[in-house]
Structure I
Amino acid sequence: MKLKDKVEKTLADTSSKMFFTIGEVSKLCNVESHVLRYWETEFKHIRPLKKNGHHRLYRKHDIEQLIDIKYLLYDAGYTIKGARRHLQQKEKEDVAQNETHAKLRQLREYLLETRNLLDE
């Protein structure tokens, strides 16, 4: 079973749980805690909540990002800089896709309104 599939199953099993400690995330991602702390400094996307300034609390979205980072670094052979660039490009593409979907929804609404006016 792939790591991503394993983590997704675990996250689905803990659907009521909102936050995970660094120890739990370390086990889920199969990397040491210090690696997670290092990745926080290198990737702006990873920003766990810090309880009392020290204890990190990761959200499910953070864990998914960490899995992607681990894949890029360990399996795909990216450098830190290359992985960072890849994630930034993916984020730009996601934003562009969301904007396109919003414009298409607006166009659809406009066309429906136009059709309704013509039907009157």
Structure II
Amino acid sequence: MIGDIFKEKRKYPRIELRLSAKYKLLDYEQAFQFTGTENISAEGLSFASSEPLKPGAYVQLEVDIEDANPPISIVAEIRWIGDIGIDRNKKYINGVKIISMPLKDESRFLKYYCNKIVEKLSGYLKQ
């Protein structure tokens, strides 16, 4: 029973990766807010925000995977939120599940993710 609490629910590993990004909530008329990713996986990622976002909310993300092409456009659902920092410097970390992205962006994103996994695994072989 206790083991179920700590069981990993993700299907794909997350890789710590800082990429430039911006986001906005889909249900509101607002400008994009600049942010950065904390990590990525094949079906999700996490990013920082200066205000708390609610689990279940949908966001539009534009993530720059640094391949000389326009940022990847992602629609995602906020699944969890955590806070870091204190007082004026308080930030929130938002974990999202990717819901959709244009097909051309999906193939670029998955190729990028797979290359990062290979880089990480190659590092283990060199040890």
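Nothing in this text is a laboratory measurement; each read-out follows from the coordinates by a stated rule. All of these numbers come straight from a predicted model, not from anything done at the bench. Cβ atoms are built from the backbone, for glycine too; each structure is taken alone.
Which structure, out of I, II, was mean projected area of the Cα convex hull in nm², for residues 25-64 alone derived from, given a value of 2.7? Attributed to the structure labelled I. Please state which of the structures I, II yields 14.9 when mean count of other Cβ atoms within 10 Å over residues 41-48 is computed from it. Considering all the candidates, the number was obtained from I.
Of structures I, II, which gives 4.2 when distance in nm of label points 7 Å out along Cα→Cβ at positions 33 and 105 is computed from the coordinates?
Going label by label, the one that fits is I.
Can you say which of I, II returns 65 when percent of Cα pairs over 17 Å apart is computed? Value 65 for percent of Cα pairs over 17 Å apart corresponds to I out of I, II.
Looking across I, II, the calculation of helix-only ellipticity at 222 nm (-39500 (n - 2.57) for each DSSP H run of 4 or more, over all residues; to 500) that yields -7000 traces back to II.
Comparing distance in nm of label points 7 Å out along Cα→Cβ at positions 17 and 49 across structures I, II, the highest value is found for II.
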